[in-house]
Structure 1
Amino acid sequence: MIYTITFNPALDYITQVENFKTGEINRTKTETILPGGKGLNVSIVLKNLGIENTALGFVAGFTGEELIKKLEAQGVKTDFVKVKEGITRINVKISSLNNNKVEETALNGMGPQITKENIDELLKKISNMIASDFVILSGNIPKNLENNIYEKICKILKEKGITFIVDSTQDLLINVLKYNPFLIKPNKEELEETVKCNIHTKEDIINSAKTLQEMGAQNVLVSLGNDGAILITKEGETYFSEAPKGQVINTVGAGDSMVAGFLAGYYKTKDYEYALKMGVSAGSASAFSVNLATKEEVDSIFNQL
């Protein structure tokens, strides 16, 4: 089984407002409520690509119940830890055309109060996994959690021989490299931030990725937006894929979709080049769409690369 872990999922309330003004009553033009969170994006795209998976993390209150309903309606299995205090956060995202310029405003909720008992329950679920499982750890953590939670989880996964992917940044990423994650996926800016140097050329990207491999990462997938992606494998091979041409509509979830596409490709074939192509196709399909990538959209782009 493939598992995704999202520590602070949300319901994303996405709306369009004409000429949004602060301090006044504004009327919405459109409204959409979607599951939000990096790991949940991975889960949804994996399911869209025909890969069964289970979403783990923490939920609370009526918003948590609604989040579970929406995920399961899309075919994603869930096994969340249910937190007693607080509610699963609601993130409000407002898009408005002001003076012929689209402006986006976001108001992100706090999330529930996660206790030590909640953490222990999640760790128990992880301890019951088996070596043939895959785990994707994505995103940041709530402020009330200890910064070493990623390390605790990766230590368990490493000891059990479970293949895991980490898609995070800064210390959350750096501190788990010693546990040899199967894949990490920084973009160019995150790569610069992690290795603390400026990157100008493809050779700089490859050398920086190899630095992360020296720190413990097995495979490094660097997303380059309109310039495609580069994969440096644990065997020392380098693969490059150009990005397909298309109109970018929404970049939210594109990086998560790349992770899902890569894992779907690797899970089926164990072929790195095919997995990279699937990753770029899925990431681009989400970027070219209002919603997350569907199988039809991914297949269409895959055939163009």
Structure 2
Amino acid sequence: MTIQKAKEVIAIESEAIRALTGRINKDFVGAVDLIDKCKGRVIVAGMGKTGIIGRKIAATLSSTGTPSLWMHSIEAIHGDLGQVTRQDVVIIISTSGETEETKRLLPLIKKIGSRTIAITGNKYSSLARHADVVLDVSVKKEGCPLGLAPMASTTATLVMGDALAACLIVRKGFRKEDFAFYHPGGSLGRKLLLKVEDIMRTGTHYAKVREDMNVKEVLFAITQARCGSACVLNKKGRLVGIFTDGDLRRHLKMDTAILQRRVSEVMTPQPITIVQDHLAAEALNILKEKRIDEIPVLDRRRRLVGLLDVQDLLRVGLV
């Protein structure tokens, strides 16, 4: 019984979503046009369960480049209407379109001069008749066994809001970099905004050695810096190679006296590098592709300024 009822609810809500496809028409395009041309903000008004969905729609719009805020319909007629200006577009969500709060709110918004979009389950309601654009989210049946709690209707409203946001993302040319700007604390923000110079090792936190030093001295420098490699410099201070744990192991098999050899004889010459103002995500891709753990960091004049280790990327949550 439980499994059957769960499947029935999912089927009802799936059908409610499928029905929306036939309602993506000139009215929907009109709603996108209104929002796209809006010089103010998008105010999403609602209450109850649809109000909760309205919060999500407003949040999605805001995070994708359309300044938006949510307003409770009751609070609106008790002072919050002061948030609304003539330049705004107001989306009013109401399943019936006939609640007392909605009927009181709409003429006040009209008086302010805002354009209105109705998202409603009743396209013949008072709300629908007086809104500039109407988006029909009516459903044949709610998922609630009692037919009382809004389920399919709120799902349809949510999906309609997502459809608006998706179209506006395309219309506005919103990019991943823009999304990251609004989400600097998230993983995407870190991936898209964090630069190599923000997390690289500098100063005494990485090993810099001369090419004429022997391997024993180089290992001591690596130990002191607590890193896994040493950047090898020539007499002019230019990077000419990198000496890693892998280099040590490979040569140790063939030469047990490696500790006395010059590091220039056993280093990896012309190592892969990255410029300090490149994105950390780019460095991560290089490390993965080349199967290495460290990469020397250069400035725009090709001077060594640091070292980036895979552990540094782990520390900031990029891996």
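What follows is calculated from the coordinates using simple rules that are stated; it is not laboratory data. Not measured: the values here are computed from a predicted model. Cβ atoms are built from the backbone, for glycine too; each structure is taken alone.
Quick rundown of the values:
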quantity	calculated
Label whose coordinates, when distance in nm of label points 7 Å out along Cα→Cβ at positions 10 and 210 is calculated, return 7.1 (choices 1, 2)	2
Identity of the structure behind 63, 22, 15 (criterion: semi-axes √(5λ) of the Cα gyration tensor in Å, calculated), options 1, 2	2
For mean count of other Cβ atoms within 10 Å over residues 66-73 computed as 20.4, the structure of 1, 2 it came from	2
Origin of the value -11500, where helix-only ellipticity at 222 nm (-39500 (n - 2.57) for each DSSP H run of 4 or more, over all residues; to 500) was derived from one of 1, 2	1
With distance in nm of label points 7 Å out along Cα→Cβ at positions 2 and 274 derived as 4.9, matching label from 1, 2	2
